[in-house]
Every structure is written in structure tokens, then in C-alpha cells.
Structure I
Amino acid sequence: MYFKSFFDKQLAQMAYLVGCQQTGEAIIIDPLRDIEDYVKVAEAEGFTITKGAETHIHADFASGLRDVNRKLNAKLYVSDMGNADWKYQNMPDDTVYLREGESIEVGNIMLEVLYTPGHTPESISFMLTDKGGGSSVPMGIFSGDFLFVGDVGRPDLLEAAAQMEGTTDSGAKDMYHSVQKAKELPDYLQVWPGHGAGSACGKSLGAVPMSTLGYEKENNWAFQFNDEEAFKKELVTEQPEPPHYFAEMKKINKIDIPRASDTRVYPISSTGFTELVIDLRPKEVYQANHTSGTLNIPMNDNFLSYAGWFLDYEKELTLIGSKEDADEASSQLLLIGYDKVKGYASPDNLDNLTVSLNIEAAEFVALYRKNKNSLNILDVRNKSEWTEGHLEGAKRVLMGDLLKEDIPFAENDPLFVHCESGVRSSIALSALEKRGFTHVVNIKGGYGEIEEIMND
């Protein structure tokens, strides 16, 4: 048997390629929309990808499953579990719809279907047995977003992101019973999860790429509960706010998604800028000289996790940065189903330039101690961070909501903005400028540095 995992840092997502060395067949599990890496590895190892499978309808990235069929003529396998309102639509005619106890055969490898709902109503897992290697017992389980290293999948995304009321409670109940089912499986099973640390599909995912079920039974918080109500309460507590694009992913992955297109972008002039323009340069460079009204989301490992908050899937987008960064940004956006990048502009050809304002944390603390009751302070952190501690008199608006939500301050008044470390507040600075705020000041170092200084 051949086994390879693929980890995407932007999405903290895992996909898997499993091949039978005796027959040359292979299956890809939970593929991203860009399937080139899977194909290259399969060809290099002498495999043909003949099948593709998915553990559930994803909310955090655009699925590549349909392109596995379109481009490779591979047969697709998806869940037929869950309620009638949450089924795959517009799939190829020969798609196989799976129910618990059924299996997928890839040469002499068998993947047995386990129904593990909770994260979503249709979620399934695949338990692998290498029959070609002479085994009659399973080696491991592809757990999708049911079971992670150190955590389990959150049950609230259908309600929080897709506005399906009442699904959080029913999902939490399902997750409890899925965990109880997993307790009966052999401890020696390897656990191959759908995500690692950094994903918003749970609240405490570990950074280790795999585990064993026995280890999770001992160390994963979810296996320590034998009371359903207590488990449900803990499961839904302090889950991070889901980015706005999650709702779009649920829709397109369920109904259909276009064939992945060419992601290369080409130059346009400033007269052709779209309503939303994202400047990909580092925050220090952007703040020193940028076009007013543009949004600063640097092209780094966190690009997608921030960009997804601000996209309008019905409108085009312009990028500012190098050709290399613009192509990379366009390629990354494809992974969350966004195909409308109009073009890019070089930073050397910008007009309507302005400079951002910053203040050191120590300088702000001195000002705060003297004028606490008269300062306008905007905290753009998430709810759990705010709950752990915040500045007296501050108001909170989540960073990703700044282009949509009401801002509780006057546009022309001085406004001090902070996050936890200074990264998100830099994005917030550009979003507030776009909203028309004229005197926004970023607190460098964020709440973490502010708190440290104030506690000295």
C-alpha cells in the first residue's frame, strides 16, 4: 500500500492519496480545488487516480472532488447519510452515494464507511484495511472533521455560517454519540484528520499531523465526558467566529462549483480598479505609502484566513503587489472558490497616496492613563479574546466585520485601534480608512503589549 498526506498551510487542511501497489489504482480523499500536486505525486509513483472521496460537505475550502472527475475521469464517492436538506447535488451520474457499513475498494485496499455526524449531518469517516498487505484488521481511520488531534469538529457552522437554525444543538448531540461510537473502536487505529492547528473547524486542534485512537481516548478532551449535556456545553463554548466565506463554501460545495480556471493575473491601471482592492505588501511597507481606500492583507501564510472575511463572491477584485505575489494570491483564492480577480497593479504605479498612523504601546498606555474616559478605542479581536480581558471604555467590532457592521464612533474623531499583537489591527486600519475614517491610529504590539506594560 502507498500512503501520502498533503498539508495546506493556508487552510490547515489535510488531503490523502492512497494507492494499491499491486494494481496501480489510487484514491484521493478530501481534495482541494487545485489537484495538480496529487496528480504529480500519483504519476511519479506509478499510480492512476481512479477514485475520489469526501468525508463531508466542506465549509472552509472549495472542494476539488468534482474536478477529480472532470479532469481525471475518476469515480466519486460521497455521503448519503444525514437529512434530506443536506445532500450533494449535481454530481456526476455514476457517483456512488455511501451509507454506513458500505465500503470502497481501491485495488486490494478497503475503506469501510462509518457514520460520524456532529460537525455536519452527513459526515462520514473511512476505516482503512490493507487487504493486499495481508491484513484482516484496519490500520487507521480518515476522520475528516469528526475527530482531530486533541479536538473534535465544531457543530455550529451550519447555523453560524449557513443560517440553518437549530442545527448547533442537534449537531452537538450527534457529535457526542459519534465520540461514544469511536470509544468502541480499537486503540491501535491511526487517526488521519482533515485539519490541523490553525483551522476554524474546531477550537483546540493540535499541530501534530496524525495520532492514534488510543492516544486520543486518553488525551482528547471530548473522550473524557460521559454526560451528554456537559459534553454539548463544552463543545459549543468559545468556538472562534467563522469567516464570512464559510457560508459561500457550504453552498457551492453542496450544489456545484465551476471547473478550476487559470489563476494567473495580468496588469491593470489604477483607472481600472474594482470596488475592493487588496494590497498584498507587508504592513510596514503598506502603512508607509499606500493608495487610500485599499485593504492591506499581506501575502503570507495567513492570507486566506483574513481575505475570506472580506470577499464578495459576486464582484471582482483587484490586487496590488508583485506579479509573483498576485499570482499566488489568485491561486490561493481559488481554494476558497473565488475566481474573480480582475488583475493586479504594481506598487510603483499607484496614486492617491496616504500614510497610516501608528503609536507605540507604551506611548498609548501613558495617554490612556491620563485620558481613559475621553479616548475612542476600538478592539477588533474575537469574542473569546475580549472576554479574557479588554480595556475599560473600549468597543469591540470583529476585524472581519469592519466593512459591514456599524462602527460606534464618528468618522472624523481620533480612533485608536488594537488587536492582540498588531497584525489584525493593521488590516483593521485599512478597512476603517476604506469606510471613511480619517484619523485612525494603530496601537503597535496590540493588547498583549498593552496589558504587559499596564501590569508592570
Structure II
Amino acid sequence: MTYDCSFLHDCSLDADQISFGDSHRTERSGDWGTPEHEYVRPDAVIWPESTADVATALRSADEQGVPVTPYAAGTSLEGNATPSRGGISLDMTRMVDVLDVRPDDLQIDVEPGVFGTTVDETVAKHGLFFPPLPSSGDISTIGGMIANDASGMKTVRYGEVSDWVLELEAVLADGSVITAGSKAVKTSSGYNLKDLIVGSEGTLAVVTRATLELAGLPEQVRGGRAIFETLSDAVEAVSDAVRSGVDVAKIELVDGTSAAMANAYTGSSLPDAPMVFVEFHANHGIEAEIDFCRSVFEAHDITRFEIAAGDEMDDLWQARRELAFAVQAFDTDLSPLHSGDVTVPISRYPEMVRLVHRLGDEHDLLIPCFGHAGDGNLHYSVLVNESDDDQVERARRVQTEIVENAIAVGGTCTGEHGIGRGKREYLEREHGEQSVEAMRRIKRALDPNDTLNPGKLFPETMGGGRIRN
């Protein structure tokens, strides 16, 4: 679908904030998780530089019936920030100011285009950091993290981004500017609009300022890896450690297939065996916690347990840190059909990992498994040759079975990647018809013309116009 965006020339935006050029439009037609054959080019790109610019752009687009898709770094994996049917790509990457740092309050105010690691770099001199920063924090923006309610390796101890967002300034579809939340660390005043916006994937509002809570840097940091005889040993050790109350900041699973890929990519000489990577944060007594973890792991046939600090710790973590790139580079004939991120209750984690491996064997598919095991989040990549129709169809069936099993045991189809375009079919299966209808009512109330990020979450918003029942 093509939209006439010539009305943008009459908006109070500078000429260099608007582009109809092919290259700019093409760059924003896909993201990390969107296959090229599914790219949809916007009809125009806008770079707002202030809240007023965002309000002007949304107000004008809403009046003209033109959809707007918020965009930033393009590192999403479910098509969350890419157009479903043309319109305007609202590129937030010029709103990159750190507005204020209040170390005494453990707070920072930032614009949405600020990269995650910029926050840590800014506040490090005050002995502070932003705890829920995902591993992609150096290439993804705060606005994108808020839109997806991102999380990462440290979630097992520190929680998700939503747990550290205090206040938001946001613009609704009609250009109205609202403030949601409070700079106080708690409030029971009115509806919790902040948490409604966090994780809404740009379908309800566009964030223009965020107040984030910070924490003090731990005085002691140690980390490393444990190697196990079998995958069952590794996953049972993770589940046992979490249920036993081992105080880890990170606890990550890497199966033998992923280990082999990491070895090939990094040139390391580790065994192609299941591993669990751990990191501990404390201000005192860290060795006791490490010993506790070691004792739990030793009950599960551990073959090696290595812990270090500083650069040596980073070296031990290299295989996990480089794993996403290792999977992509492993076989040029294979590519991920989908980047899975189901999450299940921790007691069901071992059986979930075993299910994925069993399905891979039964359907003759290569499926490396890894992930944020401590919070029950399993990442997996179903690798296929895209020219092999039979293999692609088998992979799709496997993907569906994995997700449906996660939901059936009380889990979720997505722990951190969001619904976007890729997982719309699972929303009702997970939440039920009435709950999803309640979500639709919220969308209709805040965005009756379906201006903001149509085609995401609800399939029926693909067609344009008002969201249908």
C-alpha cells in the first residue's frame, strides 16, 4: 500500500528532517529478524529532534490517515519496528541527549535514541550502572528497549527494563503529550500508564523521554563457566541452582551444538559439550556464594568449573558473548528460520530444552539452544536452507510445537523479543480471547485510527483504518 505523504512539506519540520529518498526508505524497511522478501518500504522517513517534532508528525499523520512506525537501531527480531504497510518511518535516532543525571537519587533522564551502553558510560563515574541492560545494549536504544520491555543476561537478579523505568514522557497518536509514572520509586496514583506503554511496541505511544532508575556498581564481580557431561546435567544444574537460591547475576546455558559453533567462530579449544556460564555480583562474601554454586553443580556431574575476575573472566565468557554471531556464521547455506525466545517456569526449563533437542532429531534439523536459563528463557535458532521447501516446512512445524508447548506449561511465546509481526498468531493462545479483546479496546481508545505501528500484535490491523473487532 502506498500513501501520499506530501503533507509533510507543510509541517513545521526542517527539510533535512524529511526524506522521500529510496536509500533512506530501504534502510528502514526491515530489521535483524525480517527476511528480505518480507521487507516493506515506508513512503517517507522523518527524523524528529524534539517532543514537539514527534507531536507535530503524529498529529499530521493521524489527520491524514497515514500510518507511522517508530524506528531506531533496527535490532528487533520480530519486525517490531518495520512497516507493515508503508506510511512514515519515525526515526528516533536524532533524539540522543542525556538530559539529566541525579546520582543522589539514583536516576538519569534520557531521550529515546540514546544507546544503552551510553547510560552506563555516563553514570560509571558516580559508581552507578543500569542493571537490566541487555547484551545488545551497545547497538540498541533505550526507546527500543522500553518498547519491547527488553531484558538480558542479568534479568535473573535484576529484572527487566520495566522494573527500572520510573517515568515516561510520550506522545499519543493524535499528538497529545502525556507523562506516565513518577520520579518517586513508587506510586499508587491513578492508572499505571507507564507500564501500559512499556512493552507496547510503539502501538500506543511514542516515548520521547525516560527517567531510569540506577544501582550502585557491585564491589566484587566474579564469573566463569561450568562444563557438564550431558545436556540434562547442565539444565538440571541450572534449575537446581535457581530453586536453591544461589545468588547469581547471570546464569546462561549453552548446549553442545552451540558450543561447537562458538569454538569454530572464536577459535577456542573448549570441548563441544554443554556449558553453564555464571557471574556473581556482591559487595562482600562473594566467594561463599561461588562455593555454594559449585556445590550445587557438583551434584550434576560437572567436569570443569572455572571462575575468574576482570579480563580473565571476560575470556572465560567469550564463547557465550559471541554466540549469536557464531550461529550466523556457522554454515553459509543455513540461516535461522526464526530466532526463538520462549520462557517457561524454571521447573519446566529442563523438559523444554529436551523437547527442542528431541524435535531437532526427529525432524533432522539443526537447532542450537542457549539462553538466559536463570529466568527460564530459552533461545534457539531453527536453521534451514531457505531453498529447501520441505526443510522450511518441517522447521515451521517445529517452531509451532515449541511455542505451543511453552504456552501449555504456563510459559510465554516471547520472553523479550516481543510479538511484532512474527508471533501475532500466538497472542490469543497465550492470553485467551477475552484478554486479547481487552488489549484491542485499549488500542482503539488510544489510537482509534490505527495510526501507530499497525500490523503489530493484532493481525487485523494490517488492512488500515480503524482496528476491527
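By the measure mean count of other Cβ atoms within 10 Å over residues 192-199, tell me the structure among I, II with the highest figure.
Once mean count of other Cβ atoms within 10 Å over residues 192-199 is worked out for each structure, I has the highest.
If mean count of other Cβ atoms within 10 Å over residues 88-95 comes out at 24.1 when worked out from the coordinates, which of I, II was used? List each step's numbers first, then the result.
Details: I: 12.1; II: 24.1.
The value was obtained from structure II.
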When mean count of other Cβ atoms within 10 Å over residues 48-55 is computed for each of I, II, the largest belongs to = I
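Say we calculate percent of Cα pairs over 20 Å apart, for residues 104-183 alone for every structure; which of I, II gives the highest result?
I
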Comparing I, II on relative contact order in percent (Cα under 8 Å, 6 or more apart), the highest sits with II
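Throughout, read-outs are computed from the coordinates displayed, never taken from laboratory work. Quick caveat: nothing in here was measured; it's all calculated off a predicted structure. Cβ atoms are built from the backbone, for glycine too; each structure is taken alone.
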